[in-house]
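Listed after this line are the structures, all set down as structure tokens.
Please treat every number below as a calculation from the coordinates, not as lab data. Since this is a predicted model, take the numbers as computed values, not measurements. Cβ atoms are built from the backbone, for glycine too; each structure is taken alone.
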Structure 1
Amino acid sequence: MSVPTADQIRKAEAFRAMHFAAAPLVLVNAWDAASARIIEELGFPAVATTSAGIAFSRGFPDGQRIHRDEMMEAVAQIVDSVSVPVTADAEAGYGDSPDSAAETARRVIQAGAVGMNFEDATGDTNRPLEDLSLQVERIHMIRRVSEQMGVPLVLNARTDVYLLQVGDPATRYDETLKRLLAYRDAGADCVFAPGVRDAQTIGRLVKDLACPLNVLAVPGSPSVSQLNALGVKRISLGSGPMRAAMGLLRKLTGEVRKHGTYALMEGAPSHAEMNQLMSVHRKPATEK
């Protein structure tokens with residue numbers, strides 16, 4: 001996709017509204033067309049991509065090691081495979097300048113996505129987080145591109161203070177709040193603090209931010225109903241689903257190697273079910 005359509009604009013507006021519903025928006029992150037179709041089939045109203053999952057599936061480690069072109073190719077394939085809104089994990093924008101953030105936002109919209117995750121991690125252990133003023137400028141550029149292209153891109157701005165354990169533990173809450181407030185005021189629709197797991201801190205962030213908060217759900221996190229009670233508006237699973245699938249593959253491979261049996265394949269979708277699942281939004285090659 002290269003030119004935004006009325007359908008893409010409609011999906012963007014619908015996706016934004018999901019952040020203000022009574023119940024939290026739960027996003028099970030997809031890494032390819034098949035995982036996206038399964039998520040849609042189970043009734044989820046939107047699909048989020050996982051940059052780590054896509055990178056892993058294409059032979060790269062996480063952390064912007066995959067080229068932006070290849071990441072956007074994967075996003076476009078996921079968009080084409082489902083009818084629900086798709087939000088793209090665009091890591092840190094594949095560059096450290098306002099222009100790189102703008103170009104990534106443009107590519108996200110051209111891929112057909114209606115949301116974008118944008119983080120402040122640099123990948124540099126000596127300077128783990130991007131300069132705050134520069135990150136704010138980059139968010140302004142993303143908003144400008146969104147307005148220019150006519151697609152109300154839903155921007156989820158992320159800080160990795162807790163995830164990367166930046167600074168003294170006693171300072172992390174204040175640094176997280178400062179950054180997320182700045183991102184909110186720069187135009188982010190939702191803000192994201194992965195690595196925060198305890199209910200007290202999550203509830204405090206919800207009250208202090210006064211905007212939709214995204215929580216990364218991992219084993220040990222509060223349940224969806226508990227997060228709802230805390231006021232969380234968006235819950236995502238990140239690369240967890242992809243890694244869980246790889247964990248099952250590891251167990252299955254171990255079963256075959258150790259016992260020569262295949263019991264772990266029980267419960268898997270049949271060949272016919274997968275064929276039907278992947279045929280819903282696809283035309284035969286002769287009709288393309």
Structure 2
Amino acid sequence: MEADPSLFAPHNLEARSSALDELGFLQELFRMRGLDAGDPFAARARALRQRLEAVDERLFHRMRQRIRAGGYTPRSLRAALAQYAGNRSTKRADLIAGYDALDVAVHGLLLTDPTPRETIVRDPEMVQYEATPMRAILAMIDEAQIGPKDVFYDLGAGLGHVAILVHLLTGARTCGVEIEPAFCAYARASAARLGLSGVSFITADARHADYGEGNVFFLFTPFRGAILRGVLGRLQEQAALYSIRVCTYGTCTHEVARVPWLQVQRVDMVHDFRLAVFHFLPLGEAGSQA
């Protein structure tokens with residue numbers, strides 16, 4: 001790896017991510033064998049890791065500067081991310097999403113500070129924070145056809161990267177709803193660091209949040225059971241005001257698929273690890289589906 005100049009090319013984030021994973025494994029192996037302090041190979045692994053991480057940080061710094069300056073369009077930013085982290089399809093056959101180099105790019109670009117500790121005790125039906133895979137976000141943008149006229153809400157927004165990315169990649173106004181104040185503060189700081197006026201975050205229980213003019217809603221299984229049913233009730237109220245789309249990822253998709261006033265866009269979307277899009281069915285049509 002030390003002799004491979006391609007690893008130090010700024011655009012080669014995907015290969016660099018794999019190399020950093022291998023180096024992390026080696027460093028852990030050295031540590032377990034008590035060789036992490038004075039062993040020359042351990043020192044070389046540590047130095048190489050630092051060099052590769054510095055390349056990444058310079059790349060992310062330039063991207064953040066360009067975002068702040070308004071230098072990306074949604075299309076050009078998506079193209080840049082694809083160039084740096086691999087341009088995989090988000091079409092139907094590839095909708096089973098997982099983490100890859102694109103998530104490394106997002107983490108480096110947006111999540112620059114350590115994850116804050118939670119300050120509240122979660123209800124047992126509230127799911128612990130986990131980042132949404134970037135491939136699922138791209139699939140959502142494409143499948144739900146989110147555009148600059150939409151108002152997007154991420155319910156259970158965590159550290160805010162979904163709301164920020166949807167805004168950057170579509171031009172839509174976005175809002176994250178998150179019950180943990182420390183996470184919400186982190187998300188606001190991330191958006192402010194990039195100078196994004198079209199992104200906001202509110203600290204609230206999703207069952208009682210003000211959804212404003214929201215017409216696209218996303219849930220990465222942030223809660224289950226009675227809480228999820230309560231949130232779906234709020235979304236049904238919102239559907240009386242606006243023509244809404246509900247996007248889901250994770251196990252909550254199966255419960256949302258049972259809601260009579262929502263119709264899944266395609267049957268094959270009802271899956272734990274595929275992005276699903278549901279459309280509102282007016283009362284008469286919902287009744288006829290029963």
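Overview of results
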{"read-out": "Value -0.38, -0.57, -0.70, -0.77, calculated as log10 I(q)/I(0) by the Debye sum over Cα atoms at q = 0.13, 0.16, 0.18, 0.19 Å⁻¹, for residues 175-238 alone, assigned to which of 1, 2", "value": "2"}
{"read-out": "Relative contact order in percent (Cα under 8 Å, 6 or more apart) - structure with the largest value, from 1, 2", "value": "1"}
{"read-out": "When distance in nm of label points 7 Å out along Cα→Cβ at positions 135 and 151 is computed for each of 1, 2, the largest belongs to", "value": "2"}
{"read-out": "Given 30, 24, 19 for semi-axes √(5λ) of the Cα gyration tensor in Å, calculated: source structure among 1, 2", "value": "1"}
{"read-out": "Kirkwood radius over Cα pairs in Å, for residues 47-118 alone derived as 11.9 - corresponding label from 1, 2", "value": "1"}
